[in-house]
Structure 1
Amino acid sequence: MNSEKIQQLQLMEQNSQAFMMQKQQFQQQLVEIESAISELAKSKQSYKIIGSVMISADPKELAKALIAKKEETELRIKTIESQEEKLKEKAKLLRDEVMKEIK
């Protein structure tokens, strides 16, 4: 019984690390998006890349798209943080159970 719980704890730890990595990736994307929005506000001309081609784009439309992507990324980060918190709570309960059984 203990070995199963210990395996569950190890799996939870792996999941926690995966969440952390995902969150870091989204946070990096968020920084890039915010930087792009900032630069876009300063420029008169804007371009976007579609496949391997760079085409001229309306700065207002591009800004709208970037803001929408920023909001989506922030939501993903919040979702991951929520999942992380739930996982930590479950892991703590399981860890406490294992510690009680060991004593």
Structure 2
Amino acid sequence: MLTHRAQIVRLALQGKTTSQICKIMHHSAQAVANYLSTFARCVQLHRRDMQVGQIAFLLRRGPALIQRYLELLGECQADKNMTYHLDELLRLGNCGGEKKGGPRR
């Protein structure tokens, strides 16, 4: 069973927009951006050869969630559409999740 966080990430990787995800999952745009940002950071750390426990510690998330995110990453490798949306997500960086008050300096 997917957690709501993993479901949100999967929808984004399938090409759904933030507003579509918000409607489907009944979450705010800020929550969706937070989940996508965490997923993107997870992918970046994994690509630096960090282990699940290390990523979980650095992102302050449970190892089960990190493992699920890495499983989704594995699914991307077999699906060109998901790979495209993953690349876009990583290219965008913060996924639009800036805090109110603008970027930090």
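What follows draws every value from the coordinates through simple rules; no lab data is involved. The shown structure was predicted, so the numbers you read here are calculated from the model rather than taken from an experiment. Cβ atoms are built from the backbone, for glycine too; each structure is taken alone.
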message: Quick check: 2.9 is what I get for distance in nm of label points 7 Å out along Cα→Cβ at positions 55 and 79, calculated from one of 1, 2. Which structure matches?
response: 1
message: Comparing relative contact order in percent (Cα under 8 Å, 6 or more apart) across 1, 2, which structure shows the greatest value?
response: 1
- request: Output the label of whichever structure in 1, 2 has the greatest value of mean projected area of the Cα convex hull in nm².
  value: 1
- request: Kindly point out which one of 1, 2 the value -21500 was derived from, the read-out being helix-only ellipticity at 222 nm (-39500 (n - 2.57) for each DSSP H run of 4 or more, over all residues; to 500).
  value: 2
field: Top of 1, 2 by FRET efficiency 1/(1 + (r/R0)^6) of positions 7 and 39 (r between Cβ atoms, R0 = 30 Å, to 0.05), largest first
entry: 2
